[in-house]
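Below you'll find the structures, each written out as C-alpha cells.
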Structure 1
Amino acid sequence: MRGLLIDTCCGPCAMSALREFASPAWELRFLFYNPNVHPFQEYRRRLEAFEELMSKEGRTYTVFPYQPEEWIRAVAYREESRCEICYRLRLRRVADLALEEGYPAVTTTLLASPYQDHDLLHLLGASICRSRGLEFVVWDGRETYRAVLEEARNRGMYTQPYCGCILSERERYDRRRKGASAPKNRGGQA
C-alpha cells in the first residue's frame, strides 16, 4: 500500500479524489489548508462540508489553522500571479507535511476542477515534490467534475460558487466587471 497525502480545496473535489484513488493500493490522507478562502464564513462552510465527508467516509485528515494573512502577504502587489502563488503555497505545505509524516507521494484536489490551470499545477507539483524527494501524482478529474458536483448537491453538501479568494469572489459577483476585460479562468469554482 502506498501512502498519498492529498491537498484538498473542498468537499466536492475531495469526493473526486476518493473516486480516483479508490483502489486499496492507496493509503489516503487529506490536508485541508486554504488560506486563500474569503470571507471567513465561506471558509467555515467549505471546512464543514469537507469534515462531514471525511467523517462519513471514515478518512484520515489534517486541518491547518485558517491564516489568510499568509495568502494576503504572498499575493500583495502580485495579484496577476495570484493563482500560481496560491498553488505554490498549497503544494509546498502538503509536500512539507508529507515529509514530516512519511508519505512518499502527494497530489491535489485542484486537479478535479476544469477551472484550475492543470498544466501549471503539474509543473509546480512536480518541481516542489522533486526538490523534496517526493512523487507528485498527476490525475485529471475534469471529465467527472459535473457528475461529482451533482452527487455532492444530492448529498446536501455545500458547493461553492467561486474559487475562494477575494479577487475571484469579486470576479464572480461584480456584474460591472463581467463584460470588462477581467481575466478568464482565474481559479473558478471547486
Structure 2
Amino acid sequence: MTTEKGSPMGITLLIRKEEAGDREIIYSVVKAAFDSAAHSDGNEHDLVNALRKGAAFIPDLSLVAEVDGKIAGHIMFTKAWVGDNEVLALAPLSVLPKYQRSGIGTALIRQGHKIARELGYGYSIVLGSEKYYPRAGYRPAEEFGIKPPFDVPRENFMACKIKKDAPVIRGTVKYAKEFGIG
C-alpha cells in the first residue's frame, strides 16, 4: 500500500491491491474510463474479469487507486511470454474521466513496477498511447528485441525494463489466452 500526495489536482491517493469486494466498482471504473477513449474495443471491463479467472492473473499486480476512500483508478499486469521468458503485460490501465490527467495513472504504473521488481519481473509490455506511456519509462518494444504478435504501429507497442539486471530477451510476445490474440 502506498500513499502519494501532490498530484496536479492536489489529491491524496491510496494505492493498494484490489480486494474481492472491489470487483463491481472496478468493473464500473474500467467501463467509464474506456467509454470515451479514442482507442478502445469497448470490452476492457470484461477483459479484466476474464483475466482474473485465468492462469496469467497475478493478484499482487491488480491495483486500485482510492481518492477520498473511493476507487478512482485500476491497473492490471498479467503474465505474458517472450520466448521462455515470463514478462508482464500492462492492460488495462483505467482512471475515471473526472480524475484523468491528475497523476493517478502514472502513480498506478509506478507502484505496479515497484511490486513487479519485488516479484522478480524484468520487463513490462504495453499497447497504448505513444504520448502517455513513455512518461512512465516505456519505449518501442523493438528496442528491446520484443516483437508484437500482430500488426501495430511501432510507436504504440512498447516495453519497459523494470529491473536493471533483467537479462536481454528477444522474440515475439505471447499474451494470455484471455486477450484473444494468436
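Structure data summary
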read-out	value
Label whose coordinates, when distance in nm of label points 7 Å out along Cα→Cβ at positions 10 and 122 is calculated, return 2.4 (choices 1, 2)	1
Comparison of 1, 2 - label where relative contact order in percent (Cα under 8 Å, 6 or more apart) is highest	1
Which entry (1, 2) yields the derived value 43, 31, 29 for Cα extents along the principal axes in Å	2
Structure from which 27, 10, 7 was derived, semi-axes √(5λ) of the Cα gyration tensor in Å, for residues 114-153 alone, options 1, 2	1
Origin of the derived value -14500 (helix-only ellipticity at 222 nm (-39500 (n - 2.57) for each DSSP H run of 4 or more, over all residues; to 500); candidates 1, 2)	1
Ranking 1, 2 by distance in nm of label points 7 Å out along Cα→Cβ at positions 58 and 130, the structure that comes out highest	1
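Computed from the coordinates by the stated procedures, all read-outs in this text should not be read as laboratory data. What you are looking at is a predicted structure, and each value in this text was computed from that prediction instead of being measured. Cβ atoms are built from the backbone, for glycine too; each structure is taken alone.
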